[in-house]
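**Student:** Structures given as structure tokens follow.
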Structure I
Amino acid sequence: MIIVLFLYYYNSKNKGKLRLWLSFLRFSALFGVFLLLINPKFTKRDFILEKSNLLLLIDNSSSMKQNEAYIDIEAIINDIGASGDIKNIFNIEKYHFGGNLSTEDSLSFSDKNTDITKALKSLNTIFGNDNGAIVLLTDGNSTIGEDYEYYGRSQKFPIYPIVLGDTTSYEDLKINQVNINKYTFLNNKFPVESFISYEGEADIRAKFNIAVDGKKVYSQSVTLSKDNNTKIITTLLEANSVGLKKIRIDLEPLVNEKNINNNGKNVSVEVIDEKTNIAIISDMLHPDLGTLKKSLESNEQRSVSIHKPSVNLNELQDINMFIMYQPNGSFRNIYDYIKKSKSNTFTVSGPKTDWNFLNYVQNSYTKNSFDQSEEVIPTINQGFSLFDISNFDVDNYPPLETNLGEVLINKSHEILLGQKIKGTEIDEPLLVLAGNGLEREAILFGENIWKWRMQSFREHQSFNYFDAIMGKIILYLSTDRSRSRLVLDYKPFYEGNNNTKITATYFDETFSFDPNASISLSLKSKETNASKELPMLLRGNYYEVDFGNMLSGAYDFKVKVAKGNVSKSGSFIILDYDVEQQFSSSNYKKLNRLADQTNGRLYYPSVTQKLIQGLVANNNFKPTRKSNENVVPLIDFRILLGIIILALSAEWFIRKYNGLI
């Protein structure tokens, strides 16, 4: 104001309204600048009442229909929803789950799997930043996914399980798992490993039976009790005829056993009448060559020949697998032939291996060799899972000689043996099995394997232990049928219609995968003779058809390539199997442990009111009053800038018009 008075009233010749308007405009502009500098604000505060979340998580799997476990669900939900105290404290959200979490209102109790952990994880993701509790309505029997009891240790929300279904414990015999090789050779014996468990108080005796193609071939009496309630039965069966053998493992049910759906398992093995022809390629003389030949030929189904890298390739036409012993540059033609024929390999490296050549000629693995030899002691990887190694022990095996260097495996693999140098384990593999689909290979990073076979004889007075592990490696490498242009992968038995798929790999005349083929599958039911034709869809590097909606029964099928006379046939059985029916009672003990770990509490349907009272009385769930402060400028700076510019512009034009400038 002082500035305006000085400009327009002190020694000013302007009189009347003109001075008044100019004073007003200059005052408005200066006052606007002043407001911009001090930026006056006011604070607006809003108060809200934030409730906790009460998450009702309902089991929608088919096991809820057993013993009418689902009957109490509607009454429980109504009781919780009708409680005024609950509504005042909680926001109620309802979810149901089977294999996945869902927000649909309808409950069908038809899901074929139960994954409690996945449902809990999903709720943590959705409501992870909020306060609340989970009411879990289930029978406690989870069929897939992680063990929810252990996941409970990291669970944020307290869980209040309501146990549904029959909590009475019944005597139950169960075959939990059966391990069997996919292939075996004619006139060999193949192992069948069965894991049996028993739930009950009394001492019991039951018959364990194995039938091959409907004919009983093995029987044993099994004794179990409350304290000794598990047993592993390993049997050796004779492969006396060629073809797919359907094997049924059964436990005769107890007198009062309620659930007999879990007393049997169906598995299969394919008996192959093919001698595996193996070629050892080496340009040096070494005791390992004779050891490998003797060890592999201990099985009559294998024939081993030793060749120089300069061998005429026509002599290798009948070779199924190659053992490359310490390759160097002279092996180039052999590697070219292997790539063309899609043959599997077992590479044995050592101090004389040319790693520059080997790194160049293949891309499955590389080694940055330091050209410094070292003795390495083997250490077994107990997590190896491609085949059974329980009888393989390397504790007293002598060291192998290798070159030091960092190894990088470039494809899917499992390490069978690691390395130890001077008593210290290093993070480098000694024996690796790698494979992508049908292409498989093994790599041993050390020479002098003949010492291992001698040590096996020294410990056991037999070469069998060493020969057995070598045989398993060769069997793993031999189960490729890559010389066939059309290769099918399917199971003879499917338990229910989950993961009922058949995959096919088709190669062109150069044995390269053909992604442009048109492949169809003709399917026919053996019971009804109904048939249909389905296209096989490309999925990356294979073709696939999914029978997710097929009914249980026996089926024949034929896969045919549209262009070319290439086809294959097979058959499979979809069993009337529901994993949810494997349980005879609710697992209230496990649910109780889950509740304890999450600071919750276990309830039964008859005491729902106690659950409601406990939730209402828990101070952790009381609504929280929260305030939000919203700081707002008194005047929008854009409007203020507009007023300043407008005032100054008007003053300038008036002064210009009146000749004051």
Structure II
Amino acid sequence: MAASTIAYDSNWQTEYLEMVMTPEAAVAEIHPGQRIFIGTGCAQPLQLVKALTARAKKLPDTEIVHLLTRGEAPYAEKSIAANFRINSFFIAENVRDIIQEGLGDYTPLFLSDIPRLFSSGQLPLDVALIQVTPPDERGMCSLGVSVDIVKSAMENAGLVIAQVNPRMPRTLGDSCVHVHDIDILVPVDEPIIEYQPPEIDDITRQIGENIAALIDNGSTVEFGIGRIPQAVVEFLKGKKDLGIHTEMFTDSMIDLLESGAVTGRRKAVDRGRVTASFCMGTQRLYDYIDGNDKFSFYPTEYVNDPFVISKHPKMVAINVALEVDLTGQVCSDSLGTRFYSGIGGQVDFNRGASRAPGGRAIIALPSTTHDGRTRISAQLSSGAGVVTTRGDVHYVVTEYGVAYLHGKSVQERAIALISIAHPDHRAELLRKAIEYKYVRSEMQEIEGRIVVGPPELKTSMLLDDGTQVNFRPVHPTDVPGMKDLLYALSQETLYYRFMAPMKQFSEKQIQDFVYIDHRSEVAIVGTLPEAYGEEIIAVGRYFLNPKTNRAEVAFVVRDVWQNRGIGRFLLKYLSGIAKRHGISGFTAEVLRDNKPMQAVFNRSDGQVTSKLRQDVYSYTIDFA
């Protein structure tokens, strides 16, 4: 970690004496009817805020504008609501009550658009209350932990009052302002507000693990606000050459950096550096970023610019939702008609990542609320607002898995989302999807069969040429992929598999291949990654006969991938699953002419016997 060699000017209070005031004297320069901006997050200038609030009765018709702020918000009290009107771009806990009671305003806006709102004069600012480091010998002050929209606010405010705090870490990048761009300096020596990382529960941790599986080596990652993005970090420490381009940074990412997983070598811009616009954390984080040239803090108009974001190959955006409907509409800022948080950078990063080469835009949420209500709903709650449209959504992740929606039909979306909803709600969601005509009425036959296989059954193999084939349980969203596989098979392969000519497959046949219980019937698919998701190249399955405790096994491999060892791998893997379930063996039927399949079974583990009857070998494999 390299540290800045630039020191603060120890004589700054003397040198700029004519600019120095107490908090009370500084806020006395504010007049009734003005619009006041308050600095973001943990850089909220608390002493200025307290002095301002003390003058509330002398400042009627005053508007307070900010993004999210941490710490106390004494200006957001009912008793002074007639004088101080809150207007927030993102609703933090400290102002949520007064806004939900209708005594404050929420302005929904993409985070990248807010600076333009200031600079265009559409939302002119009279005063900016900010917090900075003391000036250095060149007269430069750092905005420290919050650059975001603070820099634009101070550049466009008529009066800039800065709380000057030697405990503010000096961040590098485009984070400095000259002392003469500030009108009043208020010396304050107090700890920076700390933000304790939220506790990660088992559900959140599972969501984090599911998301991490979508992040490849060499990806650049954005971590949104909340528990879920921070839970991902735990599962990224084994990755290689990750980059970070994110609006917010927290303590959880220090361990990720120190694990060696983050190098930034693959970033298209700011290569080798962690890019952020603000951070919230503990003193450990503030000490870590102080003068650290591995970090570049930039204003929101740069960090959240979808064009800049899209330059990064394999850009991954991780953001959270409050609710998603079965068509893919994402609500992230309200609980019904009650505004709860904000749009923030979700759309900026979602669109930027989706346009990046190999990028992935991820929306994550727990499947249910704390009181058990489903967050994946047939329709959004009354009054809920759409932050990410159904046309913008790509990946949706819950603790039950991943649904890829982009370019999918409404029916495909509905089934994909139902499959990652909580099991207690899947049947009702399917009934609603049929009622709303999202899926065809005959889909009611699959009620109770929308089951996601155990994630621990995922594995992979390397072929001789280095190609990695991934194996996982068949998923309810595999209907299109299964259909593509079946119609790609040669007539000979189809005949060997089904022992009859197969020119076409009904919808019900394909559904029967996909909608299984993962207990008496198990199906494992072999896949290769594609830009749109995955291509299924192999399927292995067994079906248990409870009377004999043996399972009938069968598998098929796409023609161009045959004779590469995939069939042998599938049989061995399915045998291991069956043994863990207490199954005593397999049975199989193989045509006399199907020599490759006979070789697979003859070389299998266990005791193998076979009988030939009318050109069909009947195999029995007893597990040791």
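**Student:** Taking -0.57, -1.15 as the value of log10 I(q)/I(0) by the Debye sum over Cα atoms at q = 0.08, 0.17 Å⁻¹, for residues 127-342 alone derived from one of the structures shown (I, II), identify that structure.
**Tutor:** Comparing all candidates, it corresponds to I.
**Student:** Have a look at I, II and say which one yields 0.95 for FRET efficiency 1/(1 + (r/R0)^6) of positions 31 and 119 (r between Cβ atoms, R0 = 35 Å, to 0.05), as calculated.
**Tutor:** II
**Student:** Any idea which of I, II comes out highest on FRET efficiency 1/(1 + (r/R0)^6) of positions 135 and 255 (r between Cβ atoms, R0 = 30 Å, to 0.05)?
**Tutor:** Ranking I, II on FRET efficiency 1/(1 + (r/R0)^6) of positions 135 and 255 (r between Cβ atoms, R0 = 30 Å, to 0.05), first place is II.
**Student:** Which one of I, II has distance in nm of label points 7 Å out along Cα→Cβ at positions 575 and 615, as calculated from the coordinates, equal to 4.0?
**Tutor:** I
**Student:** Which structure, out of I, II, was FRET efficiency 1/(1 + (r/R0)^6) of positions 231 and 407 (r between Cβ atoms, R0 = 25 Å, to 0.05) calculated from, if the result is 0.35?
**Tutor:** Answer by label: II.
**Student:** If distance in nm of label points 7 Å out along Cα→Cβ at positions 535 and 583 computes to 4.2, which of I, II did it come from?
**Tutor:** Computed on structure I.
**Student:** Hey, relative contact order in percent (Cα under 8 Å, 6 or more apart) derived from one of I, II reads 17; which structure?
**Tutor:** Of the structures listed, the value fits I.
**Student:** Using the calculated result 3, 15, 22, 20, 15, 10, 7, 4, 2, 0, 0 for P(r) over Cα pairs in 10 Å bins from 0, in percent, pick out the matching structure from I, II.
**Tutor:** Structure of origin is II.
Values quoted throughout were computed directly from the atomic coordinates according to the rules given, and no laboratory measurement underlies them. Values in this document were obtained by computation on a predicted structure and should not be read as measured data. Cβ atoms are built from the backbone, for glycine too; each structure is taken alone.
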